[in-house]
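**Q** Given below, in the form of C-alpha cells, are the structures.
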Structure P
C-alpha cells in the first residue's frame, strides 16, 4: 500500500480514513482533537475523572451512561445548562475526582473508539499534554500513528459534513511528534512538526485566530480556546482501556 506509511516509524493522517489506513500496522495510535475533545479529556482525566467516549449525543448516549453508571455531558452547542459538564474544557476544570463521565464527540471520540476496535493502544493528545504523550509513546515503544480528528464542513453553504482539515490539530500533533524526537518520520509527520514550530512562538494567538478558534470565540467559548492553547501544562496521558479513558501507566 503506497499510503499506509509502513516504512516509517512515526506517521500522521487525518480522520476516520486515516485511522483505518494506519492503525492496523501501528503499535500506538494518538488521536488529536485540540478544539475540543482531546483537551477536554486531558482536563477531566487529569482531575481524576473516568471519561467514556461516545460517538453520538442522543438517546443512545443516555442509555450508555445509565449502563456504565456515568453522568452524560451536556451539549455545548445547544447551550444545555442542565448538566455542568460538556466538551468545553473550562466546564471540566473543577470536575470532582472519581466522576464517571460520558463525553459525546462525533470526531475525536469516534476516532478513538474505532482505533480501539482495530486493536492498537489508543491515547489522546493535545497541546496541553504533548510532551507527556510523547514520553508515553517512547516508553511503550514501536510505531506511532498520530491521527488528526479535524472538523466537519457545515457552514458557508457546504452542508456535506465532509472532513475539514483543522490547522489546530495539525499543530497539536506536530507538538507531540516534535517532543517524540522521531527517528524515522514520514514526510507527513515532518510537515506537522514544521507547522508546530512555525506556530509555537505565538501559540495563543494562532489558536484564537484559526477558523475553529474564531468560531468558538464568536460563540462565547473564548476561554476554552485559551485552555486548549496551553503547551505542556499537563502530565496526564489519557489511555483508552476498554470503554473508558483512564491515566496511562507503563
Structure Q
C-alpha cells in the first residue's frame, strides 16, 4: 500500500508572533516552526498502516526551503521518502494549495492520501476535502481510526454529541485525520541518521504547472483586542444576584 501524507510547516506553539508590514501575515524570517499537529497524527496513522500492511509512506509538503526541517522530521519518524514543493504558499487559498498538491500526487498513483483535519495556523479545514474533489477520489473527514480491508478501507468518523460513524470505502481515497487518534512516536537516533540518506524530490509550482491565482485572500490580520467593561446591576440584592448568574451563564459562559 502506497500512502501519501500531506504535511505542513506551521509556527511553533510557543512562538512570539508579530504582524508583518503588509498587515496580511506574520513575520516569519526568524520564526521557529514545526509540523502541523493534525498532520503529525496523519503521519503516525500512515506509519501504523504500513507496519500492518506493508508498502511505503511518502511525505508531501508545500512550503519554503525552511520546510525541509519538518520533512526531515517526518523521514526520521519513519516516512520512506518525501516530495517537497518549494513554494511560499502563505498567500495561497485552500483551492490553490489543493490543486498544487494534486499536481504532485497524480504521478505517484497512491492507494491512500492522508491529511490533517486542519492546520494550526489558518484552520480552514478545507484542503483535504478540496484535494479529494480535485483528484476525483472518495473522501471521509474527522477520522478517528482507519483499518485496511480487502479492496478498501474501513474508517471511524467522529460526529457530534459523542456519536461515531463507521464507513467502508474503496481505494484510492482521501482521509482527513483528527488529532489525538493515536500516540505520536518520537524520532529515534537511528531514524535521524537514516533520514539524511532518504530521497527528497524537489519541485517548484511552475515545474508542476500550478499557479497561485487565489479566489479567497486575507485582507488583514490583527492581535485580539483587549477591552475592559463595567456593568452595574440595579434592583434589589436578589434581583442583582439573579442577573449576575444569568450573565455568567449566557455571556461569560463560566457556569
Structure R
C-alpha cells in the first residue's frame, strides 16, 4: 500500500508543479464553453430545449476528464522513453501496485482538472438543479476518471514510441468525445449513430453527470453507474495485464 501511495502522490505533485499544464489544459474547455455554449445558445433556445450552456456543461466536464485521464496514462511513454519507468520497475515492488498507483494518480489529476472546469462553468452561468446532487456528480466524475485512466494505461503499456500518439488521438480519443452526447442530445438519433453512442463509455459518464446535475438523463442513473463500474474493472484488469508485460 505504501508503494501505491507514493506513486499516487508523485503523480499529484507532478501535476501541481506544472502550472503551464494546468492552464493549457483549460484552453479547450473554455473554447467549447464560450464559443459553442454562447454561440449556439440562441439556436438551442429556439428549438425549445432551454439553455445550451446548461445542457453542454456536464459534457465539457466529462471531456476534460477524458483527455486528462488518457494523456496521463500515455505519459508512460515519456517515462519509458527517458528511462524513468525502468527505475520504477526495477524497484522491489509488484508491478500491479505500480500500475494501481499510477492509475489512481492519473484519475486524481483528472478529477482536479474536471473540478476546475466545473468551477469555470459555474462562473459562466451553469446552475446545478440542487447542491445535494453535487456528491453524486463527483462520484460520476471519479468513475469517468478511473475508466479513462485505465484506458490510458492500456494504451501507454501497448505503444512503444510516440509515433502512435496521433493515431490514438484521431481515431480513439476524439471519437469517444464526439460520440458521447456531450454536444448533442441522445434522443431521436439515427439508428447507426445511436448504436455508436451506446458503445461509448463516455456516453454513460456524461449522461450520468447530466442526470444528477440537471435532471436530464437518457439511459438512467443506475445503468450509467453500472456500465462505468463494469468498464472500469475491465480496463483496470487489461491495464494490469499489459503493464505486467512491459519490457524496458
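**Q** To which of P, Q, R does the computed value 40 (percent of Cα pairs over 17 Å apart, for residues 62-101 alone) belong?
**A** R
**Q** Now for a different question. From P, Q, R, which structure was helix-only ellipticity at 222 nm (-39500 (n - 2.57) for each DSSP H run of 4 or more, over all residues; to 500) = -23000 calculated on?
**A** Matching structure: R.
**Q** As an exercise: Cα extents along the principal axes in Å, calculated from one structure in P, Q, R, equals 61, 38, 35. Which structure is it?
**A** R
All of the numbers you see were taken from the coordinates with simple rules; none came from a lab. This structure is a prediction, so every number in the text was calculated from the model and none was measured.
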